[in-house]
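Rule-based calculations on the coordinates, nothing more; no lab input. These figures come from a predicted structure and were not determined experimentally. Cβ atoms are built from the backbone, for glycine too; each structure is taken alone.
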Structure I
Amino acid sequence: MAQSNTHHASQSPKETIDNFRKGWIASTSDNNLTLHGFRRFKTTHLLNLRLLENEIADMDHVIYQSGLSLGLSASFTDRLGLNHSKKDANIPKIDDAITPEFVLKLRDLLKQYDEALAAFNNIMAMETFSLLDDEKQSSWRNDLNLYEVYKTRLLRVDLGTRSRTDPFQRWLHRYLRAFRYWRLSRKSQNNQEGLGSFSGHRRRWSYQNTILIADVIGRVTAAALTAVFLVCPLAILAHESSKNVQLVVVSVCILVLSFLVALFLKVSSFEMMAISAAYAAVLSVFVSNTPVIA
């Protein structure tokens, strides 16, 4: 907290006003990308977790060595493998190692570590988009080149988690971002100022809501595939009287649909079995209603 106050105190009045101006524009924007897009600082979060992990690991080592120095026999099952643990040559005395200050520091570090782990897990479950998709926020980051802007991820704090996002939609996200990067990189090559599209103040900004686009395309594609896998077997079975051919058609359709669902949709094993069984039941109705020609 002291470092944060020192940082703000070191800012000049011009920097403070400039940061307030950017924050006000972002907080009153009409576009959801600018309004609800925040940086997630993935690498910084991970670095903080690693530093906490190293500190706790050092204290954990002291705890284990102090426990082994007690000379107590391990439990019958020895789940922790204490009988095989290596003892240090110079084990500190328990009175010197396990102190009230040591316990308080351990509690504080564990609290920070647990809270940081839970917070990072929540952050990584949130929907993300590329900073490149929001030209207004990109224009404020003069310290980043086009590729760095493309690789920087922002969080959509107004949306739910992406825990149920289908792999097909994530694939669309990736290629939509790559397409926008390719298009803007070609545009910047033809621009003498390089990233001219991100400099200056423009009245109209370019946006690409990849989350919405991928969601719509994914839903339309799923609906189209469902219709195809229902209509095509019906059309084939309606003109085919051979039970062997019908069995082959039904088997192939069930196998192909199950493979596509498992590959492109995020479903559990039980949901996969339910979808396959329901589709097989629908096709069995088609087969049973098809007249057999003698």
Structure II
Amino acid sequence: MSQFLQIMLSGLATGSIYALVAIGFTLIWQSAQTVNFAQGEFVMVPAFLVLVGMNFLGMPLWIAIVFALLVSIVLLGYVFKKLVVEPILPSGGISLIIATMALGIFLKESVKEFYGAEAQPFPPLFPTDPIHILGAVVSLQDIINLAIALGIVVLLTLFLNRTRTGRCMQAAAQNPAVAEILGVNVKRMILYAFLINAALAAVASFLITPVYLAKFSNGEVLGLIAFIAAIVGGFNQIRGALVGGLLIGVLDNLTATYVTAEYRAALPLVLLIGIILIRPQGIMGTPEGRAV
């Protein structure tokens, strides 16, 4: 029982970070009706910005994290929307999807050229000492990561549902034309969604990189898993992205422990196929009808 609890808590901690990235997919989809296939690289880059702040600018760890967070919000949020999304969006979703793929490749290769292909050590943000919970031995870092990730999701949900700006963002995502008639600044609301996505990606980067190290290729796996988590949970629901991320994190740990670790990389894809066949809108998603 203690081993099962340990696996569950560790899986939830990892899955909560997947959920942060998956929520970013959902926000971009709701605001721009496109999929950001550079999302994985958006998680990879902030970790290297922290290393740049520490190793080249001489910043202490937490100052470097603040620096990386602000730069990420500007570059991966504001600049990404203004220079990539806005000019291409009128041409159609496929063009923008291809552009995000190209952006992901550019970010990955740029980091590889600047920092090299070798994994870089990343300082832990929190103590890694083990703690005992109901007989299970769990890393304190995992518990803090879980608490931070879930806390951010709760705050984001409250912001979207309880504040005027949050409700305007939802209105702009659901029906931009009607929202604009009602006086909502749709372009500003969409910009907020991109800024929030950049911040979520940066936080996910800070939480997961101490475990996986900083490597230029990290975005490939993280982006794919988070994308699948968003689809599994429901691509049009933030709570669906949360459920999908937690589910994949837990199932991955359970499979690796009780079945085999050889095929754990295939688990998200198997889960994706099963969900598409049984419930195409996702676990928490709602069907969307479109005129053709």
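Tabulated results
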item	result
Structure with the greatest value (metric distance in nm of label points 7 Å out along Cα→Cβ at positions 40 and 240, set I, II)	I
Among I, II, structure where Kirkwood radius over Cα pairs in Å as derived comes to 25.6	I
Given 172 for volume of the Cα convex hull per residue in Å³, for residues 96-215 alone, calculated: source structure among I, II	I
Comparison of I, II by relative contact order in percent (Cα under 8 Å, 6 or more apart) - largest value held by	II
